[in-house]
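Derivation of every value follows stated rules applied to the coordinates shown; laboratory data play no part. Nothing here was measured: the structure is a model prediction, and the numbers come from that model. Cβ atoms are built from the backbone, for glycine too; each structure is taken alone.
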Structure P
């Protein structure tokens, strides 16, 4: 086996981005892995009985993970014809593990992926976070120090924060369903030297002000932005809100139980907390009701839109302009 700059062993049950991505795939699923590298994720998927089609530009690198693939394709993902050998195929999951940041423009690739997903299939991706505190510290020192690997790998052509990635997905017709973050303390990251140059007051200020300052990588599961995926996202957010609310209630109940043994003054404080909890629960229920109404409004809007489209297609003007639309499509092709 050849040595590869990105080759490393990972714990399938660990917290690395590769492990998290692999756990998002169900055993036995058909997977299209774009940019396999030496097969870090591929090996885990193979062990789960997944049927992996691996796409990689470098032939020697592709050879290292070929034993773990059902099929391999040597192709440059920036070539518009990279997917020609896969015509007519579909997959349960498409994985881009630390790939998009290496492309000059990932949008053409992402726009192509819709056609290779089975109904209900997902695009899974991981990307480094451009707003990690060590990058901020480097910029404060007047540096943007490219490295052999890590956040500022010298082969990275694009850099993304959370909002940038969200906007990219929406532009390409994708809607994220699950967002996971891999966090690394700035004192432990490869650019920690720049973090240690800052005084403690500046470090504290940046930790308080920088969004996602401890986030090293974003790991995202996305689906085509359809009516179903929008409804699913709303349902997921509602479930997460309920789970968070229940966890808060449980924690406060434990705290109240402990305070029952305290003095009268402490009991008074506990009562105030309980009242605050009741108010919080009331607000949460109101939020849940609003979310439910938004869900119903969305369904109604979709139905109205479908009705408008059906009416339009039945209109005389639609039939009259059919030859013109057909001519325009031929011209655009």
Structure Q
């Protein structure tokens, strides 16, 4: 089956909104942050707003729907794409570049001796111009295609090697109200101190008549990589797959936040519709094969030893300390 992408030929972006609602009941639990808890704020018109899921978390969730944890491999439509798997010193699987929040910059990958061939391929040279198009993008295509979509900050190589997200997403709710409740942790010795007895706690959930997921695909960024048309179409189709698979299979965000899809609205470009998951499932294997002549997809295994490399370079340490936004591309 051939995926028709002709309606986005000249579009700089794809903007999608998804109308959501709780799967059961009316309450839901948003993401929380240290020190502030739920992210509540006022919209420009004074509407009470709530961040339900952050861009960082959404990126992780849209990667998770691509991975079969039982088979420890890509889900069937995506098999053959590049991945870096991490094993311990006994050869037992630890993690991989798809599931790691920082992708290739994960300490389990970038701080191993086996990362050196990837670093050499990127070929960053101090005091020389660095080209995303000629040096970074081709290597990411070969080893970690997810980084071309979700972005990366390779501080383990140099603090200047970074790529913004081409796919950005978040979920927010409007006209929210707090639904206060509580619970109790029961121990076998009710009077025992230190949190081991009966501990009563409060809990805030929320209700909202309007919960929406927002997705933005930067097609201009994909084109700026300079890949062939086959690779470009693969990047777009893989990105659309992530969105559609998340909306159909990944909306159980937390125990008390299980959502369902009600409607999809494509804001830009006119005439484009988000393909069905079945259409993407059928198209992606052919798109992967069509891209192979222009890409060198690698299935790489690295070994993470306790403590990583035997000695981390002091220069990298200094770069990390000078980069307060090192986690921007989670």
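With FRET efficiency 1/(1 + (r/R0)^6) of positions 90 and 154 (r between Cβ atoms, R0 = 30 Å, to 0.05) derived from the coordinates and found to be 0.60, which of P, Q does the value describe? Here the read-out was taken from Q.
When helix-only ellipticity at 222 nm (-39500 (n - 2.57) for each DSSP H run of 4 or more, over all residues; to 500) is calculated, the result is -15500; to which of the structures P, Q does this value belong?
Values: P: -15500; Q: -7500.
Attributed to the structure labelled P.
One of P, Q was used to calculate relative contact order in percent (Cα under 8 Å, 6 or more apart), giving 13; which? Source structure for this number: P.
Here mean projected area of the Cα convex hull in nm² is compared for structures P, Q. The highest value is that of P.
If volume of the Cα convex hull per residue in Å³, for residues 138-281 alone is calculated from each of P, Q, which structure is the one that comes out at 215? Please report the intermediate quantities before stating the final value.
Values: P: 171; Q: 215.
Of the structures listed, the value fits Q.
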